[in-house]
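Derivation of every value follows stated rules applied to the coordinates shown; laboratory data play no part. What you are looking at is a predicted structure, and each value in this text was computed from that prediction instead of being measured. Cβ atoms are built from the backbone, for glycine too; each structure is taken alone.
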Structure 1
Amino acid sequence: MKIITRDQRLVQRAYWMVSHRWLAIFTLAAFTWLGKNIFDVDMRENILYLLAISLIIVNLLSLWLLEIVTNKKDIDQGGDLLTREIHHILMWFFILFAMVHIYLVFYHDYIERNGVTSSMIGGWKFQEEGKEEREMELDK
């Protein structure tokens with residue numbers, strides 16, 4: 001009986017997840033193509049294809065990071081230090097992304113004056129008086 005360490009089990013599970021993500025990407029692309037071309041479903045297929053491409057990129061990056069992290073023969077190419085650095089860089093990326101995203105959401109709400117973000121926070125959506133009438137006249 002072969003003894004498997006905790007780290008080896010985690011790496012096996014990570015490879016399993018990445019291998020099954022390929023199946024999800026293929027299924028997404030296949031169903032998008034079938035729905036648009038065969039069943040003539042009205043959908044935004046470009047967004048779904050873009051999602052599939054972004055998942056391919058994430059999957060390739062995941063495989064690359066798994067190879068780097070699990071390669072412990074050379075200290076410069078893997079190990080705990082590289083894992084910590086990757087996590088540190090990704091953490092700051094997500095923190096900065098969240099800060100910019102929140103700022104832009106509020107800025108958009110202020111510039112557009114349609115109250116979408118304000119309605120999420122306050123529960124009320126404000127609209128200019130007569131805006132609906134003007135939009136109905138423009139539609140005619």
Structure 2
Amino acid sequence: MSKSTKLITAAAILSFIARRSPERVTTNEIAAAVKDHPTRVRQIVAALVKSGLINATRGASGGVVLSRPPAEIDLHQVYEAVEDPPLLAIGVKGNGGSGNELQEKFEAIYASLEEKILRDLSSYSLAYLLVGDSPGRK
């Protein structure tokens with residue numbers, strides 16, 4: 001099963017931008033800092049700009065900055081900016097003829113789990129990631 005790393009990459013990008021604030025940083029600087037391919041970083045940065053979590057300026061003195069303080073950005077917002085729902089995927093294969101019933105039950109279970117995970121992500125701010133071992137939940 002392939003696991004997405006967009007959320008943690010986006011969190012690393014936002015953390016780097018926050019640490020360099022108020023200075024504008026380029027996607028090449030970000031890519032070097034987070035050790036990821038510049039094209040992938042640009043794609044994630046574009047999603048973060050589109051969602052309003054960061055602001056971008058073009059040109060020779062261009063770059064990106066956070067659109068608001070780290071304490072006002074939560075991980076649920078970051079998830080929604082970069083990930084494609086659903087969080088949990090169902091892939092039912094042959095199961096003795098009870099596929100639809102089993103799938104419906106798992107859809108309900110996964111929906112409940114996803115709601116809990118996303119609610120929990122909302123309680124963690126970018127500021128929490130920046131301070132390290134502090135409890136720092138919202």
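Among candidates 1, 2, the computation of log10 I(q)/I(0) by the Debye sum over Cα atoms at q = 0.09, 0.13, 0.21 Å⁻¹ that gave -0.59, -0.94, -1.18 used structure 1. Please state which of the structures 1, 2 yields 13 when relative contact order in percent (Cα under 8 Å, 6 or more apart) is computed from it. Source structure: 1.
Quick check on the output: 16.8 is mean count of other Cβ atoms within 10 Å over residues 49-56, derived from one of 1, 2. Which one produced it? It was calculated from structure 2.
Work out which structure the value 0.95 belongs to, where FRET efficiency 1/(1 + (r/R0)^6) of positions 41 and 81 (r between Cβ atoms, R0 = 25 Å, to 0.05) was derived from one of 1, 2.
2
Using helix-only ellipticity at 222 nm (-39500 (n - 2.57) for each DSSP H run of 4 or more, over all residues; to 500) as the calculated read-out, with -25500 as its value, let me know the right label among 1, 2. Derived from 1, not from the others. Structures 1, 2 were shown, and FRET efficiency 1/(1 + (r/R0)^6) of positions 33 and 105 (r between Cβ atoms, R0 = 30 Å, to 0.05) at 0.35 was computed from 1.
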